[in-house]
Structure P
Amino acid sequence: MTQLRCIAVDDEPLALKLVETFIEQTPFLQLTASCDNAVEAMSLIREKQPDLVFLDINMPNLTGMELARLLQEQPGQVPKIVFTTAYNHYAIEGYKVNAVDYLLKPFSYEEFLRAANKVMQLTEEASNNNHHSVSADEEFIFLKVEYQWVRISFKDILYIESLKDYVKVHLDDSQKALLSLISLKALEEKMPASKFMRIHRSFIVSLDKISAITKNSIFIGKTEITVGEQYKEAFKTIVDKWLK
């Protein structure tokens, strides 16, 4: 059975112990580490590379929400996050940082297990998608769309947009955009670098479809996409080759 490596983070000892207990009694979860503050959690996440973090929101110095935002800005694989909090007004913010779920304290094991199962489902879907990777000379990719695998030609892709746990593949001409349950990071690793480039934490673009470039953004037809700060240097290297 696949196991998800977990880190529990909460500044309340009893709440932290409860999450640890729930993790330990769930067969497909493995407690890798736990801590009582977000600063230490950042170091543990870098060191342990967990699949899932159960993260309290209200903590001193660095909140769980602030930690989640920092993780989104870091290169490399970002762990799935399930927020745990005593306050019910963070749901929209949780969505913005791609949290998988949001557990309102006090929560039962049934609620905890439901959130854990959701993470496992997303992980297995992404793993299935990764089995359908492409070689450098192929001209298409298969992505799971609803209940079927759909063949998508690279030449038809304009750009790919991250929507929480899904990606939205925007296609040429009048073709309808497609939704697939896979992270943008996982899909980025499958796309040929000669044809596609990530220019923002939420966007991968087809280099062939770029119609105009400004100082801080690109255009694909009438659609403007900002080049993220951490991607500017790599994108500038591409642009410099084009403008020689």
Structure Q
Amino acid sequence: MLNFKTITIAVIALLALGIAGGWGWQNIVLLVFGYATLLAWGSYRIDSQFYMPVICSGTTKEKQIAISFDDGPDATTTKQVLDILAAEKVPAAFFCIGHKLTAEAALLLRAAAEGHIFGNHSNSHAKGFGFFRVARVREELLQVNEKLEKIIGRKVLFFRPPFGVTNPNIARAVRQTGMKAVGWNIRSLDTVAQNEEKLLASVLGALKPGAIILFHDTMPITVNILPAFIDSARNLGYQFVRLDQLINEKAYA
């Protein structure tokens, strides 16, 4: 499997051999460009395992799937999502943004009481999160963990990188905090979807045993399709299980 360490060592070795062998600048530029392309690919493909281990699916062959929601909590849409999940008796995982937690503590307590679990989605979810230094990434993770523990009384272990971006700094911060990175293998793209029917069809068409579906509990379009998605998935023979059960990992320390 390609990973950052082995590729970097190989590129350094090739570069040294090339310089010693009298490579022209064109070959050196080509090597550096190829290396940069691999780094970018590894950063933006959360399932690549390029920089760090990331759990992106369950290993079961049974028709079991898990729903996860990012970017909440939101006073309006998260409540609507919880209402639907309660009515349908479906468990979910919520990867929360830290700066939203205190104002919506009641929603978190409700979700916890109804059997849902929580994960860490950074404190700021800043667009530049992928450029943060190790210390700042670690501090963001610790801030969220502290806020969640204060509200629900549990220390969370799951972390989902904002935008699904990974790099050496994020990998190191995750190791230092003892967390487990959890991704997905079905990205709904509900943050950009405009058509409910197309969104529903796209997610249903991608279902497979062990799937982790990424939704956002901040999007009205997700609220609108969620009941139909749950009913349709069940009609296809799928069972909804909680994320920690699907991947067989503890959600809390």
Structure R
Amino acid sequence: MTGALVHAAAVALALAPANAGAARAPVRLTAAPARVMLAGGSRASVRVSNFGTKRVLVDVSRAGFALDLRGRPEIVRNGGARSARAWLTFRPAHFVLGPQASAALVVSSTLPRHAEPGDHDALVLLTTHAVGAARVAVRLRMGVVVVIRAPGKVVRLVDLRGARVTGARRRRRLELVVANRGNVTESLRHPRAVLSFRRSGRWAATLASNSRDLRPQTSGLVEFRLPAKLHGVMTARIVVPGDAGRSALRRTYRLRL
């Protein structure tokens, strides 16, 4: 899984005056690591730091985690069938951080009996509040993605499905549907598409897409930006490079641009 979810209800840096230059934000919270991988029932420590100028109270909670079709992270109520929300515990549940201070947050998992093998995920949410009479103009919320791998057979099965052209002119996109029918999160690193004119076979363009993650038993889109001046009937050869334990994915499509 690439990086981690950092979902901000508001951005503290935006509160700084326009002429503040290098002035620090009142609240600037970080968590390291921002993504935690737990094997079965285990625990890990996350270091939470406040690089802002104000003292803040941090409340810790848990939530479901999802990715939308384009791979953008979302906070959801339960997270669906593969949610690990109910498996997570943490301590402390509340703590105060002064400016330039840090604290250790211990995240633990307890697997239920007969847990389905593979990856299950959830979020540990960190929410800031003002301390005492102090007033912080923004409440910041960020999430640490926690992935728990339950023991058992790992199934890796990813399919490249349909492709289509959407949008118009400078906003045209080649959208590829990818389905993860396995039981672990798949990282789709640096997908690329090579376009050639179908009649002549002459190369037309090589397109690159951003890397993204695909949770188990879900589908998503990989998007390629199309050059505005490229037109005609094309052959698109799409390749998603292999990852640890998974071979490269390849498929060819016929497109009309």
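Derivation of every value follows stated rules applied to the coordinates shown; laboratory data play no part. Just so it is clear, the structure is predicted and the values come from calculations on it, not from any experiment.
Can you tell which of P, Q, R yields 0 when helix-only ellipticity at 222 nm (-39500 (n - 2.57) for each DSSP H run of 4 or more, over all residues; to 500) is derived from it? Answer for the origin of the read-out: R. Set P, Q, R, criterion relative contact order in percent (Cα under 8 Å, 6 or more apart): the highest-scoring structure is Q.
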